[in-house]
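Below you'll find a set of structures to go through.
All of the numbers you see were taken from the coordinates with simple rules; none came from a lab. Just so it is clear, the structure is predicted and the values come from calculations on it, not from any experiment. Cβ atoms are built from the backbone, for glycine too; each structure is taken alone.
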Structure P
Amino acid sequence: MKAFFLLILATVTLYLAGIYRSGIVMVASVIEFLLWIFMAVLAHLFSKSIKVISWGNERRFVRGERAGLVLVLENKGVIPIWHFRVRMLQHQHFLRQKDRKKKRRVKLLYEGQVKSRGRERCLFETSAEHCGFESFTLERIFVWDSLKIFKRKLKTDSKERLIPVFPREYVMNIEAAEGESLLTVGNDSESIPVLGEDVQELLQYNEYVPGDNIKNIHWKLSAKSDEIWVKKFSRADERRVSLFANLLESEGMGDVAKDAFYEILQALILGLMSGFDSIDLHWMDPQTGEIQRRIIRDRDDSDEAFEALYEAGWMQKENIDEAAFTKEKRTKLGSRMIELDGSLRLFCGELLVREFTPEGYVKELEEGKVVIP
């Protein structure tokens, strides 16, 4: 719009110069036309000199907490860019990556400038309301000339970036009941293999990190992807507890109850970590009907497990035979395990240990003590 008005002004000035035969007015009209052309060329050069170096490097969000998404722009030209604007779209939220029924869309804007041959770090502060995945798309980048007359749009990477949103952190206060307990590892407890180097049972594949034994690299799997994968085997027994996340969706279960489920589950995992070397987390995949397994020994393992739970999604009661589901669970996992279901009930085998409410579970976690029989 400014460019149009400047062109109209230059045209009117030229017309007045012709009427009154004024040299000064004629010079003014020529300057206006040259300025119009120069700013148009400058905006074009700016659009060619500015580049997106990286964006979306935030790896994790925590529900309800402010977090920053970073975009880095570089100006390769010798002229400073005084005006640019970035627009990013955030979709909140969905639990599975394959589910594109996005709920609420948020526009994130950033305006700034980039020095000559310099870089600008654009920080988009945002938050996530629910556990699951947040979707971010770099939609538009506009660059103006120095007088903000002409605007040019940059070509951007419109690929969607997914960032997991993890539960808020609480730690469940867990104690074992007197006598024999699920939390007491005795001589009669079943031997369960855990992560190590002794080749007894292949447990899972992890991405290679410095320090891993290169002999355990899975070359065929690594060749099919861009990452290096390492085989994890079993070794000597550790203190371990089995935990089942029952993803059978209860009637009327909404986002608030699902958030409570994930936060109670994480609090349970963090509470068990203080007394055990590892946690054997299981759940049933709604797509395949098979029992999935993750071994949790630290925070990184816990984060990976929650991403897998988000990806699995929830099972609808009307689409599943609950009796067959219970039989499958007992057959493969036995009865000596802790279970959290969608109604926020905590079981030890068949015994109901604790029942939480979606509204008051935070207070119950902070004040209560869970005794596992």
Structure Q
Amino acid sequence: MKTISILGSTGSIGTQTLEVVREQGDIRVTALAAGSNVEALAAQIREFSPKIACIYDAGKASELRQLVGDIDVSIVCGMEGLMEAATEPEAEIVVTAVVGMIGIRPTIAAIEAGKDIALANKETLVTAGHLIMPLAKEKGVSLLPVDSEHSAIFQCLSGERENSIHKILLTASGGPFRGWTREQMKTVRAEDALKHPNWAMGKKITIDSSTMVNKGLEVMEAKWLFGVEMDQIQVVIQPQSIIHSMVEFEDGAVMAQLGTPDMKLPIQYALYYPKRRFLPGKRLDFTKLSQITFETPDPENFRGLALAYQAGRTGGSLPTVFNAANELAVSRFLRGEISYLTITDMIEGAMEAHKVIENPGVEEILQTEKETYEYIESRW
């Protein structure tokens, strides 16, 4: 019996993690944490009986207590509550599926408490990889990637850790606007950008996929997860989302992980690593698969990817600026306050205005986030 804590339990990754829990039957959920969806969290508490449940929005804690007042569960809130959920004593694995930089502190707390991390919060490594990776090594903690692409790379490296990586080939679907020009994207609306051709994901990550900012964040995350340089990571458009990523070794051999687009596969692999379990669902039928095609990314029309490489190569606090500017821009786009192309304009403007801190601590990272928000709010 495995015991887990789920941070971000009402989001896309969190709910799919709970589907795996239901299907497998031998995982116990000891802690749940959500942002503000009180009704969904209350239903999860009733079904999975955690010892502790966190609602990040402190204003909704009393409502949650009323909804589950008949259940023996400790209700906590805010960042302090999130860290309590991340360090619940019985949890062996913490699934970090919260969106944004609020994942940094609870992830650090979980690592310091000796918990293995099933990592779905890419912002943690993008902004604080230089802190997280040494800490995980010091504490003997495993970082098990949940993103489909990073899980694919992780699987390709199974049994290959003694061999040098020449190149990581990080695949991308290209999103709903693959092949479009910036001129064509001028009138894109939120409902258009939320129609991903292959994957069912949360709103923020779906918008990020459409701009290819998400792929840029994944490049920066892969740098830390697999100990490679930015220029050893090549993004390849693979529209069918059949090949989830590849690794080229120094002898020229290439390993690829293939499968149908299903996030439950990398979630389940992380929870049971190194063992595999049966997973219900569709399987690849190579007799019916007519082709797998590849394309080169378009950094001119999808500037988010080029800006991510710039941030990752520079390092220090610049990836935090990239991430924070994107978070604010996407939230404003989803509210209809800015145009689609303004997302990357905001990122580029914030990066150009920032004075890089070479080796920021957690406080400096969070201060950089705050200053980036202030810069954008003062200009857009």
ask   = 2.9 is what came out when distance in nm of label points 7 Å out along Cα→Cβ at positions 24 and 40 was calculated for one structure; which of P, Q is it?
value = P
key: Identity of the structure behind -9000 (criterion: helix-only ellipticity at 222 nm (-39500 (n - 2.57) for each DSSP H run of 4 or more, over all residues; to 500), calculated), options P, Q   = P
Comparison of P, Q - label where FRET efficiency 1/(1 + (r/R0)^6) of positions 32 and 320 (r between Cβ atoms, R0 = 30 Å, to 0.05) is highest = Q
query = If mean count of other Cβ atoms within 10 Å over residues 280-287 is computed to be 8.5, which of P, Q is the source?
reply = Q
request  = Work out Cα Rg over 2.2 N^0.38 Å for each of structures P, Q, then name the structure with the largest result.
outcome  = P
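Here FRET efficiency 1/(1 + (r/R0)^6) of positions 272 and 296 (r between Cβ atoms, R0 = 35 Å, to 0.05) was calculated and came to 0.45; which of the structures P, Q was it taken from?
Details: P: 1.00; Q: 0.45.
Clearly, the read-out refers to Q.
Going by distance in nm of label points 7 Å out along Cα→Cβ at positions 328 and 360, which of structures P, Q comes out largest? Let's see the in-between values first.
Values: P: 3.6; Q: 1.2.
Evaluating distance in nm of label points 7 Å out along Cα→Cβ at positions 328 and 360 on every structure, the highest lands on P.
Can you spot which of P, Q the value 44, 29, 13 was calculated from, given it is semi-axes √(5λ) of the Cα gyration tensor in Å, for residues 144-263 alone? Don't skip to the answer; put the middle values down first.
Values: P: 44, 29, 13; Q: 28, 14, 12.
Answer by label: P.
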